Structure I
Amino acid sequence: MNALTKSRGRPKQETELPSSQQVILDVARRLFMKHSYNKVTTRRIAEEAGVDVALISYYFENKAGLYKAVFDDIYAPFFEKLDQLKKASSNRNTIEELFMTIFYLDIEYPELLGIIYKTLVLNEGPRRSYIDESILSYTDAFHIKIFTTLQEKGFIDPSLDVSLLKDSFNALVMMPFFFYPLKREGQSEEETIGYLESLYRQNIRLFLYGCAVD
C-alpha cells in the first residue's frame with residue numbers, strides 16, 4: 001500500500017478512549033434534547049465529544065443512525081421495565097407501576113416528550129417512522145394487552161373500549177410534562193418534581209376510579 005492509499009476500517013485517533021462510542025451518544029443526546037434535529041451537525045457532535053467525525057460514521061453510519069441510537073439508549077431501561085410488567089401477574093398495582101415508570105423516565109429526560117411531540121405533530125426531524133414503529137407501536141400494543149388482561153380479570157369495566165383507554169392513559173401521563181417548563185418558574189427543581197409526582201399520583205387515582213367496575 002503506497003502513501004496515497006487510504007486505509008480502510010475504523011479511523012485512528014491519537015487520544016481515542018475505549019468509551020468513545022458512549023461519549024458520542026452522551027453528547028448527541030444532550031444536543032438533540034436541546035436543539036432541533038436540523039441544527040445539530042455530526043461535526044459539532046464530534047467536536048464536543050473530542051473525537052474524529054469519522055467515528056460517527058463508523059459506529060452509527062450517519063446522523064440519522066446516531067439519532068436512532070440516542071433514543072434506543074434512552075428507552076432501553078424503559079422497555080426492560082415494560083417486559084417485567086408484562087411477565088408479572090397483572091392487577092391494579094400494574095397501572096400504578098406503569099404510570100410511575102413513565103414518570104421516572106420523563107423526570108430523567110424532561111425534554112423527551114417535547115421531542116416526540118415535535119417529531120410527530122410538527123414532523124420535525126427524519127425519525128418519525130422510527131418513533132412510530134419502535135416506540136409508539138410497542139407501547140400501544142403493550143397498553144392494550146395490559147388493559148385487556150385487567151378487563152378480563154374484572155379490574156376494568158368491560159364496557160370500556162381498551163383502544164380508547166390506551167389513549168386516555170397516554171393523555172394522563174403525557175400532559176403533566178407539557179406544563180413542566182411553566183411550573184418551574186419561581187420553583188426549585190425539587191418543588192417542581194414534587195408537584196409533578198403529586199399530579200401523576202392523582203392522575204393514577206382518576207384513571208383507576210374511572211375504569212373501575214360499578
Structure II
Amino acid sequence: MRILLVENNLSLATLIKTHLSKFHVFDLAKNLEQAHYFLDIKNYDLLLTDLSLPDGKSYELCDYLKENRITLPILFLTAELDIKKRVSCLQNGEDYLLKPFNMLELEAKISNLLEKNSKQPVRKLKNANLKLDHFAHQVHMDDKEIKLNRKEFLLLELFLKHRQQVLSKATLAEKIWQEEEVLFGNSIEMTISHLRRKLGKNFIKTIKGVGYIFKNN
C-alpha cells in the first residue's frame with residue numbers, strides 16, 4: 001500500500017518508515033505545501049499526518065480532499081491533550097493516535113483503516129495528465145474529456161489501479177468480462193485497441209505471451 005506521510009519531525013518520520021517499509025511504500029511531505037504537491041500527482045491508500053505542521057493545521061488537507069472528491073482514509077498523529085481538538089481529528093479524519101505512541105500500535109491503526117476502506121472504490125485515479133473519476137464515470141486528459149464506453153472505462157480503471165504491473169488476459173477476463181464474452185470472440189483485444197486509439201498507443205504495452213502493462217508516461 002502507498003501512504004503519504006506528512007511529518008516535519010524527520011526523526012519520527014524515519015522511525016515510521018523504517019518500521020513499516022516492509023509492508024508499505026511511503027512518500028514524505030514535511031509541510032502542507034509538499035502534501036498538496038504529492039496529492040496532486042499520485043494516488044494513495046492512506047494519509048498519515050501530524051496535526052500541527054509548520055505552515056498550518058492538517059485539517060486543511062481534509063478540506064482539499066473533499067473539494068477534489070478524493071476518498072482517502074486519514075490517520076492524525078497528535079500530541080493534543082485537549083479532548084475537543086482530539087474529537088475534531090475524528091470529525092475531520094477517521095482516527096487519531098496520541099503522541100508518543102508505540103510502532104505496533106501505529107501498525108495496528110493503519111491496518112484497521114486500510115481494511116475498513118479496502119472495499120470502498122477509489123473516487124479518483126491519476127496518471128500524469130490522465131485523470132479518472134469513478135463515480136462521475138469520466139476520464140480527462142489534459143483537462144479534455146475522453147469518451148469511453150463501460151468496458152473501456154472499467155479496463156482503464158483496472159490498469160490505473162495496477163500501474164507498472166503485468167496483467168494477464170485471464171486476470172482481465174475475470175475482473176471485467178463474463179466468461180462467454182471471452183470464449184467467443186476477441187473482446188479484450190478490441191477494447192485495448194480502442195483504448196490505445198483514444199488515449200495514445202504508448203500507455204498500454206503488450207508483453208508477448210504474458211499480458212499487458214500500463215506504463216507511467
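The numbers here are math on the coordinates, done by the rules we state, and not lab data. This one's a predicted model, so the numbers in the text were calculated from it and none came from an experiment. Cβ atoms are built from the backbone, for glycine too; each structure is taken alone.
Worth a mention:
- With mean count of other Cβ atoms within 10 Å over residues 70-77 derived as 21.1, matching label from I, II: II
- Label whose coordinates, when Rg and Dmax of the Cα atoms in Å is calculated, return 19.7, 64 (choices I, II): II
- Relative contact order in percent (Cα under 8 Å, 6 or more apart) - structure with the largest value, from I, II: I
- helix-only ellipticity at 222 nm (-39500 (n - 2.57) for each DSSP H run of 4 or more, over all residues; to 500) from the coordinates reads -12500; which among I, II: II
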